[in-house]
Structure P
Amino acid sequence: MIAAVSTTALVAGLGVAGAALAQPALAAEQGSLEAGQVSDSAAGPIDYTVYLPPGYDDEPDRAYPTVYLLHGRGDTQAAWQQVKGDLDELIVAGDIQPLVVVMPDAPWNDRGSWYTDSLYTGDDAPGTGVPVETALTQDLVAHVDATYRTVPDRAARAVGGYSMGGAGALRFTLAHQDTFSAGIVLSPAAYVPQPPADSSVRDHGAYGVGDALFDADRYTELSYPTALADLDPALPVHLFIVVGDDEWANPDPADATHDIDFESARLYNTARRVPGVTAELRVLDGGHDWEVWQPAFREAIVDVAGRLRTEPVEPWEADLVGSAGDDRAGGIAALPDGGTALAVNLAAAWEGYEPAGATDTLVVRRDADGDEIWRHAVATTADDRAYGVVPGPDGGTIAAGYTRGDLDGQHGGTTHDDGYVVGLTADGDRAWTVQTGDPAAADRFYAVASDGEGGAYVAGYTSGAIGDTPSAGDKDAVLGRVAADGTLRWLRQLGGAGEDKALAVAVAPDGAVYVGGVSGAGMPGTEHRGANDGWVARYTSGGEREWLRALATSESDQVSGLVARSDGSAVAIGHTRGTLGVEAAGDNDVVARAFDRAGDVLWTTQTGTATDDRGVAGVLGVDDQVLLVGTTYGAMGIARGGVDVVTLPLGKDGSAGAVTQLGSRERDGADEWDDANLFAVGASPSGGDGASFALLSGLTYGSPDLASGAGAGDVFVSRVPWEAAPGGPGGDGEIADLVTVTAQSRCLAGRVVVAVRAESTGTIPVDLMIRTDLGEHSAPGVQPGANAYQSFSSRAVSIPAGDVSVSVARAGGAPSGTVMASYPERECG
């Protein structure tokens, strides 16, 4: 995900250590900086500074994740010490988990080592090269793990740096996947294919061989394209790249592509296409200095710290389907007999099926035990892709999507995409085919829903005109209805002056149909507010529009899923980069908004992490609860890998339940462009009115536990139990059990301080109120696994034993439980 952000906006949103902070942290809330040394390494002694988080000395049984920070050319370890205040603030606020942070000094090669194993043996000013890379990635790491209470695992380690250190962090992350799982790469001095002629990269022997200070082949050998080519996707890594928009411009126009802002964009766009790598890019207002690097570090450390794991995660149990090619999910349907219909878009041969074209759709019917009953190909010699499958009449199924071929025998020679709907019998035979669209333009169906009468509603877009409706802009949204016998009852075209698409459709109990999507310039009758606006409309079963509403901020918004409820209301699911709910959490946030039958807003829920989170689909449960299904780059629950799938129960009133986060160590549920490829359907073994579990199907670049991926992209099928939304197990009645509280009394400058730590051990955000005899402190929105840490100072030199109470509430809800802890008496006189 790429974003352009002003430094001013980041400071306003996060704060910056120093003058921007209202007050410095109290001493009991501060970590400490300590000097250390590795006496013997491959490069000789290594001096370093280590940051130990608040409470490090108070929890002798706790082990911490580690972040290594590399300084730039000509600088020292002292450069990174200025982020201590940022670390203190973010840890105490619960924005990041407590970390051990190591800041090594790099004096070698006249402080221009580029953190490589130099092969230079000459006698020029920088001196003979030394194996810095080996010394830091092996000797320093081993020393730190032996000296401090760290988790000695790649999943708990990251490395960061700026300028030369950014290049070093990039190298360490990609070339030492067994040691580091993430990299913070700030303004990296990394050039492709070779550094410009006047670059200091050439001057210090870092890439030298023998008497030559710089060797082009050695540079290529150690460059990031080489490391990416050799990367093991089984050990995924994450890169958070930040650069200023006012980086130094090379004076020679021929070297313009070596400007660091250009090189950073090149790095991002190269890395994100490599299996096993996820990446974020931020472009801040500023140059090659700490006015960019400090706010950049604050955002980056929130992203990266959320990915570091100190405990093993639960295995991901799922079935895997796929060819040796780059496959995509095409939808999943739960059928009345307990079986399923799975649509897979295959790019190559699979289990006896030989493809007819570049991409074929294969609908696979399975029984309740998961065994295949039949398969049916929706395929031409061109591209064919399904975007959903639903139950049809008499035990059959209906699939919809788009084709560039001739599916119905009436579109020979077509060169544009057409929308299609196919009906399959209970035995897997083709009952009928509908292929439709503007013959001179591209048309696609992106969503399908059963109409309750054996037919289906479809939604998508046209780049031209359907019937007598003229095109309103670049693309227009399309909604249509197909009868159980394959008759196309009607098509409706709707749009504004921009690019408009329908991405979701759902049918209400009264027969009305909801449709939603995204608009590039605003839909008719709405005010265009941002780059993209989300929208929802309600139509009658006969195709007459009743109303249309925008979900729009001044940023970018999209509706990707819809769930119709028993009272005729509908819940729109999607994402926003603005504020539709209470407040924005970060980049894109998951958003859900409920509309009643008249189009009035009932409630809005917005949630997420500091990174990219998106709602994609939803499932209706009992009592009109909704299970929201989406994707996250961050840790809405417990992070699994690059991009994860998340489920979030929503109560009838929109209150959020416990997040379940699942996936492989790579990218799941979304492609390399962050476009979702994820479907969800509810099912209940009892055949009740509401789903008791959800079936998910989507794209994965990895594989579930105990399975092996077949190709670049495969399709997973996963069953997610759905116990309850708020109020059920793990709900408000037991929410106090989701927080652990410890309290201590200690001496500071001859006075007593009471320090309280409340750790969120559940899977949902909570609001905490910490109360002692010395004062109280509010800690809203404490994320799962995070801590609220607060100290209360006394003017007294002694204090008797006392109690601490911490009231607990679901984030945004009323207090529903209290956790108590005690601290001992203390004499400091």
Structure Q
Amino acid sequence: MQSRLQLIWIILIIISCTGESFDNTAEPIKGLQEDVEIVRDKWGINHIYAQNEHDLFFAQGYAAAKDRLFQFEIWRRQATGTVAEILGERELKRDIGTRLFKFRGNMTTEMEHYHPNGVEIITAYTDGVNAYIDEILKQPDRLPMEFKLLGIQPEKWTPEVVISRHQGLLGNIVAELQIGRAVALLGEEKVKELLWLHPMEPDLTMDDRIDQNLLFHDILDLYQAYRKVVSFRSSDVLPQYRNLKVETAFNQQKQPNLDSLSIGSNNWVISGKLMKDGNTYMANDPHRTVAVPSLRYMAHLVAPGWNVIGGGEPEIPGISIGHNEYGSWGLTVFRTDGEDLYVYDLNPENHDQYQYKGEWVDMTIVQERIPVKGQEAVEVDLKYTRHGPVTYVDSKNHKAYAVRCAWLEPGGSPYLASLRMDQAKTWEEFRDACNYSHIPGENMIWADREGNIGWQAVGIAPVRNNFSGLVPVPGDGRYEWDGYLPIVQKPHAVNPEKGYIATANQNVTPRDYVHWNAIGYSWSDPYRGNRVNQVLDSTPDMTMEDMKSLQVDVTSLPAQSLIPFLELIEFEGQAAQAKEMLLNWNHQLNSNSIEAAIYVAWENTLRHLAHERFVPSNAQNYIKSIQLKKVIDWIQTPDNKFGPQPVLGRNQYLSEAFTLAIRDLETRLGTDMSQWQYGQKKNKRTELIHALADAVNDSIAKQLILGPLPRGGNGYTPGSTSNDYRQRTGATFRLIVNTGDWDAALGTNSPGQSGDPNSPFYDNLFGPWAKDEFFPIYFSKTKIDSVAVSRITLQAY
């Protein structure tokens, strides 16, 4: 890391002394129609200037592959079901799942869904990726170190790789099976008591045709193998680079059991009447896995008909979150249920036939041949019902299970429909573009220079007229989707009287909404969203500084609700001192706060104890956590779950959790309370561990690992840093846009734009991000040139 920082300083010194870029080169590239200029600014963003649309996306693919080549290769292998080819038989199940859930529709229809010129755009992008692969393979010694560690080389892309669904926020099928299992064990009402299902009450009744005892098989094994992140072992690495101390490496994306509903994003748009300068503003900070390299990639795309800047998935063309010359947009998840688990009776004489509407129907069977490292290729039969991929066949009981996926319809590639949004000039055009945005379900927001702000929920939403979609159903024809709700009929608003629109993955569906049969039931806790609304409601004449502060705000609304209950309870020793500190605290989860460490340890223990105490032991593997909103509701209105004397039982529960939390802090941080700062190496921190870090020797690992650095906040503050002590999710990408001054936009993208550990842009944004700092996202050519560190001309030939 030190050497990379020194390189960046050298670059900046040269710029300051000469007034010119340190690197001004030309590279002949086969496949371009005309020359393209790529200007890189000192934060690592590539500003791409092309003379036609084809070359623009060719150059975007070329530049992104150059920055993220190893990330691209792993994505390609995940998308094509060829991970076992480099990692062996242990990844065979993943590759089978990948091929089982592959989009098998018409590719022209698929690509033109995302943009009228989708075929040309996506093909140009993959041609650009391949142009860089051709270039680097002429000098393989220049490949990023990961290729050398594994002894592999990158391979060519096709449009099928771009439109893969493997890494998207797809649906709730795993939760659906877990809820079904919990209902089988506990009954419908008990499950409703434990889960926070709203705003409508779902029907969790299991159809009598479902044998509930059979739901506990590995029904979704192939689906979950398809969706998991790639992990590496030391044996995957060439012998001279291996870590000989351990056999198995862990990927930084492996996590303990976290409450997925506490993970989310924030966005808001604000009318000029609430802003001091009179301009509309857009702010967005999507919360995903905190990883190296980042899950997001920033770029600026300029060509006739295109002038858009922002961030998105590195492996797809276009910009998902950003602005053009007319408006700005952002997204958060709008919970949409696009998956269902169907259970079939099989013909005892022919397990390739299932019963549908009283008749035996043949499954569709596709044969695939999967290469596996160290052995012969494996041939598999992939089976499909009319509803979708068959993930499990129970031959003994003559049952089969299939997943119906809305995202296997044309247009299911995550974020790719942003291509239409990138060219929107008005709210009406933006909303029309939203109508093509199938995956994920999102709250899309818009702010433009004409003073308009708007919100449109998007996502392909099945209409279920006679079932909730939260438990498995028979596949016999009685539980069918009644098509999909047109996206423009999902909740939306424009220019509300209150002057702003804000979402944070909580339920924001208006009470007078009518299409409830296409709305989900599981939403994030309301605390981040409530805090954002609280600030926007109470701050007059807001400025960019207010926007920055709100994106990284660490005020804990749960702390404000819970701490007053401590006044009712007596403690001794350190617990008594800790109680008094909390009663006089400002509820800010700052990294240097001792009170924050005490409170978060208590909050975590409250949730742990609630799960242990209130979820029956036989269902704890299926209801893995209880949302904090439920726990606080129980505390505020105690009932007989706390015993025959609910208030006394509630207070004993609070006391036990507080005492256990103090013991935990003493164990982890020592008995000296003055050393209990929240943000520290032993407590709340960020540490980015490359996927290969534990598989390689120490000298190489040091080049791959970033941190630890102290952090504040948790999963319930707008500055979201997840609910475990090593931050695993949060907003590594942030953007704030002033539509009256495009050059005033601010953002970040930790840890850096490049995935190459030897690049100065691998980790240059990590430290500033951990300190909640921003950098300017310049839009005008004059401003960009003033901070340029390289200028490359890709020459057509």
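Here helix-only ellipticity at 222 nm (-39500 (n - 2.57) for each DSSP H run of 4 or more, over all residues; to 500) has been calculated and equals -9000, so which of P, Q was it run on? It was calculated from structure Q. Taking FRET efficiency 1/(1 + (r/R0)^6) of positions 471 and 551 (r between Cβ atoms, R0 = 30 Å, to 0.05) from the coordinates of each of P, Q, which one would give 0.20? This value belongs to structure Q. Source structure of the calculated read-out (distance in nm of label points 7 Å out along Cα→Cβ at positions 79 and 695, 2.1) within P, Q: Q.
With relative contact order in percent (Cα under 8 Å, 6 or more apart) derived from the coordinates and found to be 8, which of P, Q does the value describe? Each step should come with its number before you reach the end.
Details: P: 8; Q: 21.
Attributed to the structure labelled P.
I have 81, 73, 61 for Cα extents along the principal axes in Å, calculated from one of the structures P, Q. Which structure is it? Only one of P, Q returns 81, 73, 61 for Cα extents along the principal axes in Å, namely Q.
Taken together, the values in this text are just the output of simple stated rules run on the coordinates, not laboratory data. These numbers come from a predicted model, not from an experiment. Cβ atoms are built from the backbone, for glycine too; each structure is taken alone.
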